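In the part that follows, the structures are each spelled out as structure tokens.
What follows draws every value from the coordinates through simple rules; no lab data is involved. Just so it is clear, the structure is predicted and the values come from calculations on it, not from any experiment. Cβ atoms are built from the backbone, for glycine too; each structure is taken alone.
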Structure P
Amino acid sequence: MSKKGILVAGLLLIALAAVAQYTFGIVGVGAQEMHMEQTPHYISYAVDSSPSFYSNNSRSFFVTTRTGVRHVTSNGETRMSEQFNLTRPHMAIRGDVVAVGEDEGRAIRLFNASGPMNMVTLDNPAQGFFVNASGDLSVIMAVDGGYHVHAYSRNTGELFFRLTFQHRTNPMRFPVAIEVSENGMYIAVAYLDIYRNLETEIEFYSAEQYVRFGTDALFASNMFANEVLLAMRFVSNTQILIITDRRITMQSISGNIVQSDWTIPLYNRIDQIAFDGGRFAIATGASTYPDGRNAEPVGTINIFDTNGLTGTFYLGRRVTHLSMGHNAVIVGADRYFRAINSRGASLWQHTTAHDVRDMIFLDNTNTVLIAGPTQARVWRRVR
């Protein structure tokens, strides 16, 4: 080729590269690709502080440690900081409401994005507590000879529902969960009975009937023989999600009748569960049957809404982290993370340089909080 031909070919290659850069945003190797980049915004905590993190699809997050609770924006501004001492901190969450206490504790504090809501002081140690998106608090307490199941008002913190169980009448029956619908009309209480055969029973009560007439107001119950409850929550005022080790079922309340909307059997152990309003996701572990019948591969992510399955994603390894927000899911295996949408399509992937306690969405699906051993920092996807 002549020198003139070489020059023309070189100019042509330069032109083609310029077109590619303009059309596809390619400068060098991956320089214009979207990638995670840390921001200057972070919070610190002690390595033994047992932190928990929560954000409700917003530009801020709550963090609870042994020394209290903070509410921090994704731009690093501390909106609220309440200090108190907890030995084993636990955070119950729903919507914009956060309840903070501890196992065997006698005080539970409630917060929302505006600050403290109220505090409920208990006469007996809490064995578990739950909150709905309106701020109604429900508690299981151990008492001499049995248990109390209480529900407290969102506005005043006053007791508005109670049940008492005695070991002498039900020696092998234990309350394990209580849920109050968002409008405060219905209460579901779940028990584990190990007297003869392992079974879970869920009883449904009318809070209105209880308040007006002072009766226990029980109107329905469901039995789950040879099943252990993993999760239970109202996803609407009349719909309740029930997850056991054998099935996922969505049930509806109509009058005094509780009926099943849909049920999906489970053939794998569930390693992780995450929620986002009426949406939820599960990560499968090993098969629950020796012959592996109908089991999905370990590391399968199934995503649901109130109507059933919406998407599936195969991570290909055991899942160690699962969180949800903005109609999407973050799934992690040790230091490797993927974000997927509700149909199971991949949004992005990221590998961290250190061990991760938690990773949650903040402002959107391109902004996350990555919590390490002693620091939680805001990261954003940029080009």
Structure Q
Amino acid sequence: MSAAGGAVPVTYDRTLTLTYDEDVGQVVLEGLPCGPAGEAALSLADGIELFFDCADGRLSKVFIEAGEPALAAVAGLFGARACAAVQRAPSSNGDPLTVVAEPQLVAAMSRLARLDAVRFTSPVADSPLWAVEAAHLARQAGLATRADAEARRDAAAIAHRRRSRSLAMPDVAAADARHASTSNGPPGWLDPHLIPPGTFQHAVWPDDELTIRTEKDGILVEARLVPGADRQMVARCHARLVDPGNRTVIGTAPFVSLGDLRVQAEIRERTPLSSTWVEVVEDVARPVSSSQLHHIRRAMRWAQTALSAVRQVCGLADAEWVRLAADAWGRCADDWSAAGDQDRAYLAAVRRAAICPGAATPEEPSAWAKEVAGRSLLIEEPFLAERLVTRPS
């Protein structure tokens, strides 16, 4: 894969299907389903939310509720004809709707939504450059209120002298070796749906986020905190050993400080099954998610890693990042397959093959997956906060 040909622009589905939910009074404009990386949301005004595919950037869905702000936003983005179709939604249910929007406007909205989706799980989440770029994109998208809010966030970051850190190439071999040495232990990572933002340190490579060791009397779970993490928030978090198969909690433990931003929890329960997982939760009473949902969320996290690496490839044309992206897409495909979603497993495999010539891909399982796979891959520069890259010594 090479960035020599320049960036490939964001596209969007010009023909969307209009559906109307009479019970809630909501209109949905929907294109092809999202791919293996999920979708990112962006609110334009009260009652209207856009969803962009995280992998290819396209506008895939629009939620519209009744109200003047939402209708005005539809008219401003898609024109008067689309607004009229939304207004007569009860009689247009199931009809195709051709929408036309300014490509640069859609591209700015797409990048802003996808920036929001990754900024809080980035290893450099504390960088003020996220707010700098978000403010710029919000202005391009015509979102003045959002732009002003991001500018204030940037000013606050500067006032607190927050220092931009570099996004470093992860040592995947070392991470795999650590997991191999504790191969009898359960898998685990920092699911952003379960923890408070700005508390635990995320990593480019999800397997680097937690160190899990199986001991004679239980399981030790070690994590890293972000600089300046709220210790009261940390005290509310627990490590849990769970069995997603029957959605039960086997054991829990609070975190204690080890110094140097490291914390550890000791779950005094032995691993009874190969199907157990370790997770970190803010709400210890939170119900355990199913095995399928565990795999879905981890699949999207692997996709996020792959996309981050691909952005670095665009900026650097570096073979190491190419290998990282290919490996992450492969693991993404494995998790989608384990979740029973062969369409997205196929799409992840296609993306791996696109940057790893010779890699095998399964036969397309559906017409929509084949259509998504045939689209041009989105190639774009790294986010501002990701651009400073260092190498391990």
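Please compute Cα Rg over 2.2 N^0.38 Å, for residues 221-260 alone for structures P, Q and give me the label with the greatest value.
Q
Match the computed value 20.5 of mean count of other Cβ atoms within 10 Å over residues 61-68 to one of the structures P, Q, and report its label.
The structure behind it is P.
Have a look at P, Q and say which one yields 1.08 for Rg/Rh (Cα atoms, Kirkwood Rh), as calculated.
P
Please state which of the structures P, Q yields 17 when relative contact order in percent (Cα under 8 Å, 6 or more apart) is computed from it.
Considering all the candidates, the number was obtained from Q.
Work out the source of -12000 here, i.e. which of P, Q gives that when helix-only ellipticity at 222 nm (-39500 (n - 2.57) for each DSSP H run of 4 or more, over all residues; to 500) is computed.
Q
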